[in-house]
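Take a look at the structures below.
Since every read-out is calculated from the coordinates, none of them should be taken as a lab result. Quick caveat: nothing in here was measured; it's all calculated off a predicted structure. Cβ atoms are built from the backbone, for glycine too; each structure is taken alone.
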Structure P
Amino acid sequence: MHYFFLEGQRLVMGSEVELAEQDFNHAYRVLRLKPGDKIAISDALGKAFSGIVSVSGPKSVKVRLGEELPSAESPLNIILYHALSKGEKMDLVVRQAVELGVKKIIPVATKRSIPDLGNHKEKKKNQRWQNIARSAAAQCRRAFLPPVEQVRNLKAILPELSGNLTLVPWEEELSLSLVDVFRQPRPEGKAVLLLVGPEGGFDCSEIEAVRNAGSQLVHLGPRILRTETAATAAMAMVQAAWGDLGLERESQ
């Protein structure tokens, strides 16, 4: 079943809605949807509905909404802070983060991350990452569309790291593993923040800053992982321990 988002609209069972401009051309000319075809539509805020195409033409595709669909959202509020990475690595991080159920992604500029993007290039990159997030959320049938925020520097995010459970994978941490942290109960009412460094790792002064902000430094095992691998491994481990990975699925 093809899946679409209609951001900014209140979806109600039985109502007729029109696909967004960025979607209807693809739906009509590429997918060749026709009246009677079944699709699904989400409001990007947590609700999704089945739907039947009622009108399909070169200028508009309309859909009659059916029943609300079961949620595919994790009960865990995971926020990923990820240092800017070179090439297409950040694209991969965004896609996998959305597939693994994070609620928000914040790119972070650190001392060893890629150079300053500049305002114009940063805006284009951010739009690219948001489009990747939208595509990934549709692919895995998420009713919530995680935002990809503008790039922030490490100093600016430090106040946000306290008050929640902030985990920072660091290759030089030897005593505390991420698995050790999972011996704690699931942090009810708190977000789980993951802060992942760049290819060259965090600078020692940055490590001291995040430690002073209340973060827990952890290791992910005996091997040094690429930054995009570390992010994916950490997100999957957190979801498996406290979230919804590995849980039995209810039969529909």
Structure Q
Amino acid sequence: MNVGGHSALAGLWVYLHAQPLFWLTATLAAYGCGAALHERAGRSPAVNAVAIAVGLLVALLLGTGTSYATYFEGAQFVHFLLGPATVALAVPMFRHRHVVARAWLPLLAALLAGSVTAAASAMAVAWALGADWQSVLSLAPKSVTTPIAMGISERIGGVPSFTAVLVMVTGILGAIIARPVLDALGVRDWRARGFAAGLAAHGLGTARAFQVDQLAGTFAGIGVGLNGIATSVLVPLLVEVVGR
């Protein structure tokens, strides 16, 4: 065994581990690997770049014994960019504003049905499988973006950190299965496909929708925003009714 080489490697890790930009670089590299595999697979939804990046980063954190707090300290710039990225969704919405204006009634109907179904079905399945009430509550807002979901979870008595994980899993699964499910259901309208993806799988579903079609991405962005508002109102009411 090369003791000197091992010591040098350990020293290098200690140095890199202490650098804030290391975890930002690791995040970008992990996503780069995921994106490359996604392209090599012909952009198959089953080979999801985000899921691959998450897996690589989790393996790195576990393998090095690094806490999430340490990781986030270095990678928080990516988190900061979520705000501008969300605001940027307004650009395609403005470009397609005439199409959006003509579809406001179906959008509202789909929003109500989708928001209630997303929360109620998750709670019902968890309850049927024997989950405790706090876990059931944590599942209720899993189809909206993380900051909103964590706020709702805390308000209704769930576990915000658990909800954040569920949101991420929901987004990844939604981005993977949305297209084959909608194809199987015979949904061909890009407006309907995009809105469904954004409503059910929030930001990751929206990103996937934009990869497929600009109009679908526009309606996915609308779905994300409207579902965040609807869920923040409907979920507390649903929990109050169910909890009686």
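One of P, Q was used to calculate distance in nm of label points 7 Å out along Cα→Cβ at positions 41 and 193, giving 3.8; which?
On the way: P: 3.8; Q: 1.9.
Value 3.8 for distance in nm of label points 7 Å out along Cα→Cβ at positions 41 and 193 corresponds to P out of P, Q.
With mean count of other Cβ atoms within 10 Å over residues 169-176 as the yardstick, tell me which of P, Q scores highest. Present the calculation step by step, with values, prior to reporting the outcome.
On the way: P: 15.0; Q: 21.0.
Comparing P, Q, the top value of mean count of other Cβ atoms within 10 Å over residues 169-176 belongs to Q.
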Note: helix-only ellipticity at 222 nm (-39500 (n - 2.57) for each DSSP H run of 4 or more, over all residues; to 500) at -8000, derived from one of structures P, Q, originates from structure P
Output 4.0 (distance in nm of label points 7 Å out along Cα→Cβ at positions 121 and 177, calculated) maps, among P, Q, to structure P
